[in-house]
Structure P
Amino acid sequence: MVKRWLPWVLKGVLSVGLIWFVFNKVDINSAWDQAKTLDPLMLAVALGLGVIQVLLGAGRWWLVLKALKAAFSPVQAFVVFYIGICFSIITPVAGDAIRMWKTRRSGLSLATSVNSVMLERIITILGLVLLVAATQPLLLARAPNIPGSWVFPLLSLVGIAGIVFISQLDRLPQSLHRWRIVRGLAHLAGDTRRLFRHPGWSGGTLAVAVIGHANLSLEAYALARGLGLNVDLLDCLVLVPPVILLMTLPISIAGLGLRETAMVTAFGYVGVESHSALVLSLLFGFTNIASALPGGLIWLLSAEHPRPDEIERMEHAAEDGFDDQPEAASEKT
């Protein structure tokens, strides 16, 4: 019980602490006045871009499934991904577990169900890191005082090396394969090679991931325009991806508090006042939540719903191994 709840408690403390810190830095009255100036048309545009983001995410995952030769249609991928996005409002782990459970119930093997979600996550983060590294010269030209210019190029190299490392995990000594986690990693290694050895699948998935991150930047730009902020599209393209990357760190509840702190800090480098950046951050979170909520309706209308213990098993599937698919990973490549 302590192991289950302690991470949530620590994340909650951090989220509350960051929110308290940010809200104490801004003028709340000025923030409210700023929020009331929002153009409803630009809000509608941002919500539309949020729905497009779901489509891009579903397409990205479907490409991974196709690379793994999974019998899963684009419509199935969209429906299941949308449901997962809704559950990700609480925590990405819950959304991923729902996707794994739904694909498993659709007839895919446990290994394919788990690995497709894991690889989609990996390539999404890699695309984000590469985008941030590629736009860093533009960022430094716009805000030369930003520290840590070496971080994202280094992360790009680490990300690529990490994928190479994962793809070789089935080379571990056979004596270790008695452990479930090692067998699971062997399956993941084989699927990683299957995806990345074919440039059409890996390149296409990575391209869709980068487009998705650029779409989120465009969503933030629409909200900034709606608030009348003095920022251009290039500002959002170079500032929003690092914020999203920080939000992927599993140290707060759904990025709450972390997003606001990062957004206020990032946009402060281009002259946006803290109360305006806070409003932009809150609206950015609101539009993404609102865009994800239809997935909950799809979930309610679906015929099958997992028990809590089934979701918990899926959350730990990567650690437990994939004994329902006994063939060696090397035979899958």
Structure Q
Amino acid sequence: MNRVARLLHIKYPIFQGGMGNISHAELTAAVSNAGGLGTLGAGTMSPEEVEAKIQKVKELTVNPFAVNLPIRVQPFAEDIVRIILDHQVPVVSLSAGNPKLLIPVFKSAGIKVIVVAASVRQAVKAEEAGADIIAAEGYEAAGINSAHETTTMTLIPQISDRISVPLVAAGGIGDGRGLAAAFCLGAEGVQMGTRLIATKEALVHDAYKKAMLDSDDTGTVITGRTTGKIRRLLHTPYAEMLLRKEAEGVTAEEFDRMTDEKRHVTGAIEGKLEEGHLNGGQIAGLVRDIPSVRDLLEEMISQAEETNRRAQTALKLKSVDVTGDKQTK
């Protein structure tokens, strides 16, 4: 049995990303009920909001789920830790900060710990600190991103060579082909955010889902390079405005204000694409329908199995030259 699935008591080694302040119980529960690991993002929400959402998730599913705690970003981090412990949440995902002090706190309570890493160094240190699973996120991913600009294709095998705990690939994965590729690179599971936005259970504005469906291979942009706050967004009017402001020399403080979680809610939940942004990963160009979460996960597994069969067949072929003529061994 897959190590990730066995460790977390889930059917499929497919995780939901945290999604910050647009995270909601209905999508989290849908992912867990479909056999994956639903994840509720704490974002910058108040302790009361997070606790209410955790309670709602527990009403909607009996299956394991996680809470993502962005350590540096969450202003009430200590309170969120207490709430996670009080509600005996089965799994916690730690990101955006040093997890070293928090890992033993959760593990002593029997909570499995996933640490999100964007470099080999971060992954190695997280394993040394006691992380149960490393989720390595490449530059293709939506939202706040690493300044390293290392792609999933190159990041996963490098981390796989350096750690012994299970590795989950994140960034640029939205179908079964991505799942199969992640396994080939050394991962034992995947984490998705962008693809799950375009599902029936995602309680975001229809304008967000439409923007996803309308996207293509050039449908995302990187903002924040001039301020050191790199973020991948869908190419919307608000994203265009952010790029213009950067060209004009916007300050880091002003840029933070223009891209905080409130602006994400304005775009993603309220659908005001001139006033708020939409996080979006590069796999947005693959999104062509809005299935249920269960149908999506089952289709991914089926497609991954077919992709694996095709790869095995290809590896058995005799070598082929550049003209396409088969060569004898």
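Throughout, read-outs are computed from the coordinates displayed, never taken from laboratory work. Since this is a predicted model, take the numbers as computed values, not measurements. Cβ atoms are built from the backbone, for glycine too; each structure is taken alone.
Tabulated values for the structure
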quantity	calculated
Test item: Cα extents along the principal axes in Å, for residues 70-173 alone calculated as 39, 28, 21, pick one of P, Q	Q
Distance in nm of label points 7 Å out along Cα→Cβ at positions 78 and 294 - structure with the largest value, from P, Q	Q
Per distance in nm of label points 7 Å out along Cα→Cβ at positions 134 and 158, the highest-valued of structures P, Q	P
Value -12000, calculated as helix-only ellipticity at 222 nm (-39500 (n - 2.57) for each DSSP H run of 4 or more, over all residues; to 500), assigned to which of P, Q	Q
Among P, Q, structure where Cα extents along the principal axes in Å as derived comes to 66, 50, 37	Q
Parent structure of the calculated result 1.5, given that distance in nm of label points 7 Å out along Cα→Cβ at positions 246 and 270 is the read-out and P, Q the choices	P
Entry that produces 33 once relative contact order in percent (Cα under 8 Å, 6 or more apart) is calculated, selected from P, Q	P
